Structure P
Amino acid sequence: MYLDLDSGHRMYYEEHGNPTGKPVVVLHGGPGGGLQRAVLKYFDLGKWRVILYDQRGCGRSTPFLSLRKNTTWDLVADIERLREACRIDQWTVFGGSWGTTLALAYASKHMKRITAFVLRGVCLMEPWETAWLYREGGASRLYPEAFHAFAVGSRSKVNVKTNLTASYKRLLRNRRTRKAAAAAWWGWESAISSLHPRSDRSTPKQIESLAVLENHYFSHNCWVRPGQLLSVAKRIPATVPVIIVQGRYDLVCPPTSAVAVAAALPHAELHLTIAGHTASDPENAKALRAALHAL
């Protein structure tokens with residue numbers, strides 16, 4: 001199904017499970033990752049009414065790769081439009097990775113519409129988080145060979161102060177260099193996402209949207225101020241369950257932010273798993289199923 005947005009954007013969305021079940025919206029990762037039906041395996045579809053959708057510029061939403069009016073706050077408005085279109089009064093918000101960032105941004109505007117949070121791999125968009133990923137001295141110390149390939153793909157001279165998002169921005173905006181730059185960008189993130197190495201099944205289209213949209217968002221720190229989302233988390237009412245699943249060995253979104261959110265919310269449940277970043281890492285998958293069963 002499609003939902004008309006503003007500025008020529010159209011959102012693709014799907015509904016799964018029980019039409020009269022507990023509503024939940026799934027905020028996918030990336031930005032640019034697109035909906036993943038594999039997430040449905042974590043839900044009891046007899047209990048849940050699951051809303052999946054593609055955020056602006058990716059998946060089946062149109063126009064593909066459009067950066068026009070494509071910011072965190074545009075996406076927040078889109079979530080609310082989707083809720084209204086689905087005639088849902090309140091829902092659970094389920095987000096992974098970038099989806100946790102978007103979940104907290106949505107909460108800052110529409111807290112009363114949320115009955116519970118399930119957050120996996122928390123990212124608060126603090127400056128250290130992008131530095132950890134895109135500068136020498138963070139995750140690069142653990143995967144130096146993969147970071148070297150990432151740096152080579154940027155076509156820039158790298159030192160500890162170099163943030164490679166800026167180097168890649170020019171390459172990803174140029175159609176002649178976009179595909180190679182996107183492959184290098186996603187190659188780095190994919191290399192550090194799982195606890196155990198696995199083959200990447202992303203399609204060329206997914207790789208392109210992930211690279212272009214992630215670079216666009218991270219170049220602007222996702223239009224989020226330092227400390228802003230942690231302040232939002234502190235305002236979540238004690239009546240709203242918050243379940244956090246965080247891989248202890250997550251190199252994309254290290255545990256620091258998840259622990260900070262849990263510390264700010266005495267009623268939150270924090271499950272530190274022996275896992276990496278991806279939801280499909282077995283211990284993450286197990287914890288997500290348990291979280292959804294408990295709600």
Structure Q
Amino acid sequence: MKIAILSRNTKLYSTRRLVEAAQNRGHEVRVLDTTKCYMNINAARPSVHYKGEDLPDFDAVIPRIGASITFYGAAVLRQFEMTGAYPLSESVAITRARDKLRSLQILSRAGIGLPATGFASSPDNTLDLIKMVGGAPLVVKLLEGTQGKGVVLAETLKAAESVIDAFRELEANFLVQQFIKEAGGSDIRAFVIGEKVVAAMQRTAKEGEFRSNLHRGGSAAVAKLTTLERTTAVMATRKLGLNVAGVDLLRSNSGPLVMEVNSSPGLEGIENATGKDVAGLMIEFIEKNAKPHRTRTRGQG
């Protein structure tokens with residue numbers, strides 16, 4: 001098969017592992033810088049160009065699209081879909097997952113467990129917004145934040161009001177979310193491919209930090225999931241239309257709660273923590289499912 005990987009950096013662990021896994025299974029693979037791709041949009045023969053070259057048709061495309069280029073990256077991926085390439089995760093699904101508010105609304109409608117979450121515009125609603133999520137302590141999250149950036153823990157009512165007011169002064173879009181104390185600074189990253197959790201790790205925040213992201217000094221160890229945790233992760237992935245996702249779960253007194261669904265989860269942490277060949281499993285999924293113009297969400301918004 002001819003496989004394209006959309007990635008801005010060939011040296012990234014995830015990109016290198018995907019190239020290695022694809023080549024080991026006998027596939028022809030090419031890494032393309034997403035921002036250097038451009039499109040010929042026409043009814044007769046839609047195509048993707050790259051550095052002056054009209055790209056040949058690919059059987060499949062693996063999107064590794066960073067949050068900062070979601071809009072353009074999704075447009076490029078959509079163009080590949082129009083040429084018939086099979087997307088490991090589809091453009092529509094990626095844009096759903098990247099919109100934190102929209103993704104939570106979709107998961108909520110499906111009855112999937114979530115931390116109590118509030119969203120408002122007017123400063124007149126601040127106190128009720130805080131009350132809505134159970135009061136302080138609470139978490140304030142920028143909608144555009146990634147890897148723990150733009151996430152603040154407000155431990156008192158006064159601190160919560162101050163943080164919310166500060167974010168509003170910056171004209172930022174943000175969520176106010178229930179703080180799950182019993183999680184103890186840990187969360188679960190469940191790596192889903194298709195209809196199965198193929199690997200899972202527990203991430204624990206470093207001392208004095210409540211964010212468990214590995215980029216922020218958190219530690220990771222292999223995790224054993226309950227049946228309900230596995231079901232929740234798979235359902236969250238399916239409801240957003242993704243084929244591959246990193247589902248972040250919190251263990252609460254009321255059961256597993258989905259904190260976020262990552263449409264482009266990193267491979268380094270999960271492979272090192274679990275010892276599993278996750279990159280190989282992603283390529284195997286493509287081998288089993290890739291067919292021309294096979295997209296579940298084609299034509300949907």
Structure R
Amino acid sequence: MKTGFLPVGQGHTLYWEQHGAPKGLPAVVLHGGPGGGLSRDHLKFFDLKRYHVTLFDQRGCGKSTPFGSLQNNTTQDLVRDIERLRAHLEIDQWVVLGGSWGSTLGLAYAETHPTNVKALILRSVCLLTSKETGWLYEPGGASEVFPTEYKAFRTPIQGKGKGKAKGTKNTTIKAYRGLLTHKNAKTRKQAARAWWDWEAAVSFLKQRPDPTTDKEAVAIARIENHYFLHGAWLKPNQLIKNAKRLTMPVYLVHGRYDMICPVKSAFALKEQVSHASLHVIPDAGHAGAEPGTQAMLRKITDTIVL
């Protein structure tokens with residue numbers, strides 16, 4: 001394993017790791033969140049005898065500094081960071097694999113720098129539309145499937161935001177913004193835990209224990225809220241409108257019962273990218289760690305050659 005830190009400007013420094021065969025097929029994994037940080041579990045998607053895989057913590061995440069920062073932290077900043085990292089590592093082209101928020105970022109990157117992407121693999125496709133964030137955070141979406149967990153999620157903001165999102169108005173996200181940036185550390189921590197516990201509760205087809213620490217939950221909640229409140233600084237339907245730029249091989253993998261990113265988004269992207277391969281996993285939810293999803297991702301990476 002090789003590791004390093006890369007200053008990317010605006011006061012931010014990225015932590016990165018490389019795994020696998022030094023002369024193997026280059027690949028980069030874009031983690032979820034935003035705010036989640038890299039996970040070495042993602043290496044299971046690759047045959048490390050064939051691949052040279054780069055993992056890195058996006059701005060404000062993991063070992064990148066400053067931790068949890070919202071300053072100069074936008075989608076466009078992250079796209080530039082990926083390019084800086086590619087150039088720094090002297091990689092001409094790489095396979096880009098992103099899941100959940102990583103799929104959003106992967107799309108934005110591949111549409112901006114298509115010639116630098118050998119293949120694009122997207123798991124749990126998220127176009128980050130207001131309908132998607134409304135489904136997850138407002139009444140009438142995932143809340144209908146997990147009412148008890150949603151009630152706990154809404155408890156910290158009771159009376160601070162009610163009703164469904166309309167257009168760009170997202171009342172729950174706005175209400176949480178005040179708590180996640182509150183001057184009182186205890187208030188911030190409690191709000192972050194409630195935010196993350198809701199997401200964790202709906203991530204798997206079958207619930208499992210969540211190992212996320214309070215520190216990690218704070219970063220995820222703050223940064224996710226920051227991005228979702230601003231629509232990730234994307235123009236309406238930007239990722240769909242620019243999908244014609246995706247001339248590289250594209251693979252879409254989505255759990256049928258994904259409660260965070262509804263599978264409809266994967267079908268919408270497939271309609272715009274006719275050559276894309278769409279694989280809907282019948283017994284999976286949102287997480288990449290679900291057996292069927294993990295197996296499909298590995299099968300896909302095994303088919304890509306230098």
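Quick note: the coordinates plus some simple rules give every number you see, no bench work behind them. Keep in mind that this is a model prediction, so the values were computed, not measured. Cβ atoms are built from the backbone, for glycine too; each structure is taken alone.
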Task: For log10 I(q)/I(0) by the Debye sum over Cα atoms at q = 0.22, 0.23 Å⁻¹, for residues 234-281 alone computed as -0.80, -0.86, the structure of P, Q, R it came from - done: R
Open item on the list: Out of P, Q, R, which has the highest value for mean count of other Cβ atoms within 10 Å over residues 194-201?
Closed with: R
